[in-house]
Structure P
Amino acid sequence: MTMPKQDTNPNTNPIPALQALQDDDPSVRLRAALALGTNPDPRFIDKLIERCAIEDEFPVRDTLTWALTRHPASMTLPILLDEVRSPRAQARSQALHTLSKIGDRRAWPAITQALLSDADDEVARSAWRAAVVLVPEGEKPELAAALSTQLGRGERETQLSLSRALIALGEVISPILHAAQTRADPRVRAHAIATEQLLRDPETGFEFAIEQAKRVVALGETERQG
């Protein structure tokens, strides 16, 4: 049964707030998530993570993540690491997002190639963001190589997310981007060129960089055919 809205108060004990996570009104769910983060109780970590997997509203999901970060990582990590293997895409995506916010590098082994190349764009983007936060310094080249296999994927937002993740790794990506610029797929080449441009000049907008890169690739194709 849906809990009456008047029973939800961030200053009350956590049981009403926990029940209010099921409310039809997203503003009630948001207040409930705030309450559970303001007064963290390890008994409800499972419920917060379960709600992350099905919550429709982004502000509520983000507040659920914040609430989870308010708990000890030793208690949240084991459950989140299980969640990244969930068959539900949103569960994987939000668990990865939460791991990136916690920033505990003990989670690094969970960032697999399967997640980095997940068929769901939101999961993949969350995995890219988590990876660059969690990667140990010595494993950045290997991560850069793994991320480069996704160059050319998706539309603007997905490509921009990947470029940002690669750039966050620093100069280690330069040889990998150069190699990608010789691949057969023109989308991959254009994305690699645009990412390198953004690495060299962060002030360059992604739209400008990718359009310039597409022109460079198209010109190269014309010259090759000629």
Structure Q
Amino acid sequence: MDRREIAALLAYIGRLDPRTIRTDQGEARDQLAQWHELLGDVPMATPHGWDARVVARQHIRISPYPILPADVARPWEGYRRDRLGRHTDPTPAVDPDDQAAWTAALVSTRRAVATGSAQPAQYRAITSGQLDPDLARLREVGSCIPPAARAALACYRPARATREAALAQGQPDALAVRCDWCLAPAGEPCRRRRVGLDGGARGTAPRATPHPSRADLAAAQQAQQPALA
């Protein structure tokens, strides 16, 4: 605020709280200089939600103490922090290889947001509670793969098809545990180890069905879960 705006703010405050009025010309001049020194970087009003007169009126309405410059400067700093906290720097429309121009564009945008000249730039968020139709259909079907396509792919994914068939029949998920026989980790199909005449492994082809010991281990763990519960 410049000195004219400070004088207008003090006149507005004086109408609401006569205790702040200075009748002596010297005291009024000193008061104006003090407020201008402390609130020179605080705007009178911005296009986006800040008005020093509203802040002053709110203080006079709820506080029994005369208003001070800090009672205006403190809400202004909170206003700035809130806006910068909600701001995410958009990509500047300058050459990214020009570091000086890039930095200047970011500083200019942040200054405009902090001073209330521009709205904070935020990432897009979900603003509606309506469920997407495709997500609703996926919840009903249970999978993004149609049953016909899943059946057609079964011959190309024998291990997965066997697992899905076992789960559909209520059998334990053997692939949920580690196989002690072929050492296949959880989630991976069992491997068929081919041993050569020298005792070394010659290949590890995936099996369509898990090893029986792995299925027994999954069944034992499934039986223990109700007992633990």
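Just so you know, all these numbers are worked out from the coordinates, no wet-lab data involved. In this text the structure is predicted, and so the values were computed from the model without any measurement. Cβ atoms are built from the backbone, for glycine too; each structure is taken alone.
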With distance in nm of label points 7 Å out along Cα→Cβ at positions 119 and 151 as the yardstick, tell me which of P, Q scores highest. Q
State the single structure among P, Q that was used to calculate distance in nm of label points 7 Å out along Cα→Cβ at positions 23 and 167, giving 8.7. Q
Given a computed value of 0.05 for FRET efficiency 1/(1 + (r/R0)^6) of positions 103 and 183 (r between Cβ atoms, R0 = 35 Å, to 0.05), which structure among P, Q does it belong to? Q
Mean count of other Cβ atoms within 10 Å over residues 15-22, calculated, reads 19.5; among P, Q the input was structure P
Work out which structure the value -16000 belongs to, where helix-only ellipticity at 222 nm (-39500 (n - 2.57) for each DSSP H run of 4 or more, over all residues; to 500) was derived from one of P, Q. Q
Compare mean projected area of the Cα convex hull in nm² across structures P, Q and report the one with the greatest value. Q
